[in-house]
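What follows is a set of structures for review.
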Structure I
Amino acid sequence: MEPRIREYGGMRIRPVGAHALLLDCDDPDQVQGWRAELWRRRESGELSAVEIVPAARTVLLDGVPDPASTAALIAGWTPLPVATATAGGEVEVPTVYDGPDLPAVAEHWGVDVPGVVERLRSTEFRVAFCGFAPGFAYLTGLPAELAVPRLPSPRPRVPAGSVALAGPYAGIYPTASPGGWLLVGRTGLTLFDVHANPPARLIPGTRVRLVSA
C-alpha cells in the first residue's frame, strides 16, 4: 500500500507496517461505530483481518492480506450508529460500594458518598476497549465533567475485582496488580478466564451495569 493517509467522514486510514491499517477517529463514539461495522463485515466475509482492536481514538486492523484494497473498501463503508454497536449483550456486575477512595470521588463530584454510589448504579456503561491487563475493560458512560485524576502514586497492589475510576473511565481489575485508579467498590465476578471463550467477560461493545451486591 502506498504510504499515504485516506480520509473519510472525519476518520483517517493509515498503513501500519506491511499488513495492518490504523483508523484514526474523532471520538470514542466513532471508534465504537467502526469497531462494530468492521466486526460485522469480517463475520460476513467481506473483510479479511486477523485482529480488530479498538482503543480510545483508534481501531487497529492487523493481519490484513492487502491493505491498499482493504483501505479502499473501508472508505466506502459507513460505521454503525453507536446505539446499535453492542456486543456480548449486557452484563450486571454485583458491586459492594466500600472503596477507600469514595470520599475523594464525592469531593471531586461535589456530592456525598451515597450520591456517588447512586450515579454509578444508575449509569449504563459500555466497554470502549480493553488494555492494561488481560480482561481489563475501559468503561465509558460517565459525563466528561465527572472525570477524576489518578492517584499521585500508584498502589503497589490493587485486589482483583476492585471497581475503580480514572479520567472519564470506570474499570474493574480482573487480577491483582499495581494501579493508580480511585477505588470505589469491589466485585466477586470473574472477569478473565483463560479456559473460557472468549477469555474476557467484558468485550468491546458490551453494556455494563454496576448493580449493588
Structure II
Amino acid sequence: MTTDELSDEESWNHRYSESAQIWSGRPNVVLVQETTDLTPGRALDLGCGEGADAIWLAEQGWQVTAVDISTVALARAAAHATMYGQAVAGRIDWQHCDLGKTFPEGSYDLVSAQFLHSLGEMPREEILRKAADAVAPGGILLIEGHLSFPSWEHNHHPDIHFPTPEEVIADLELPEGEWEILLSQTHPREHPSPDGQPSTRPDATVKVRRLP
C-alpha cells in the first residue's frame, strides 16, 4: 500500500513515525499572542499534534482537551507533557479523535484550531462550524491557517485551497448578533526551508468571540 492509499489516520501516523520530532516543540506564536491576556478556563485544542500548544495552555492554568487523529502524535505529546510535572500534565486530557467523524463533547472558553489542514478529505469547514458551536458564551474561537504552500514546495495537489480570513468567517456561518469579530487578518510568518534557507509563508488569523 502506498502513502496515497492510506487513511488520514494512517497517513499522519506514518508521517509522525518518520522522525522523533516533526514540529519545533514551541507553542504557535499567534496562540500565545492572542490568548495571553485571557482568564484561564476550559480550552479545546483541535489537531494538537505533538502537544506544544496544549502544554503551554496548561502551564498558564487552562484545563485542556487536546485531540488529534494520530495516536503516534498523542503518545508523543503525553510523554512530553510529563516532563513539565504533574501540575501541568494533569490539566490535559489527550483524546484520539477523527474530527471528520466525531467531535469532543462539552463547551469551552477557548477553542483553538492552529493549522488544521490535511491532504486528505477532511471537512474543514464543517469541523470549524462545530468548533464555533463548542464555544461557551463569552468564549473565544481562534483559527490560524496557511494561505499557500511553502515557496520551495512545487509538487503539491493543485486542487487544495487555502481560505482567506474572510472566507473562513463566511464558512463559519455565525448567527448575526451573537458573535464579535476581534481579528481577521493575513500576515507573513518565518518558515525556513528543509535545508535551512530563510523563507516566509503567508498565514491567516481569525479570532471571534461569542457574546455573553
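Values in this text are rule-based calculations from the coordinates and carry no lab data. Note that the coordinates shown come from a computational prediction; the quantities given were computed from them, not determined experimentally. Cβ atoms are built from the backbone, for glycine too; each structure is taken alone.
Summary of computed values
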quantity: Structure (I, II) behind the derived value 17 of relative contact order in percent (Cα under 8 Å, 6 or more apart); calculated: II
quantity: Read-out mean count of other Cβ atoms within 10 Å over residues 33-40, computed value 21.8, structure in I, II; calculated: I
quantity: If Rg and Dmax of the Cα atoms in Å is computed and equals 16.8, 50, the structure in I, II; calculated: II
quantity: Structure responsible for 3.2, with distance in nm of label points 7 Å out along Cα→Cβ at positions 57 and 201 calculated and labels I, II on offer; calculated: I
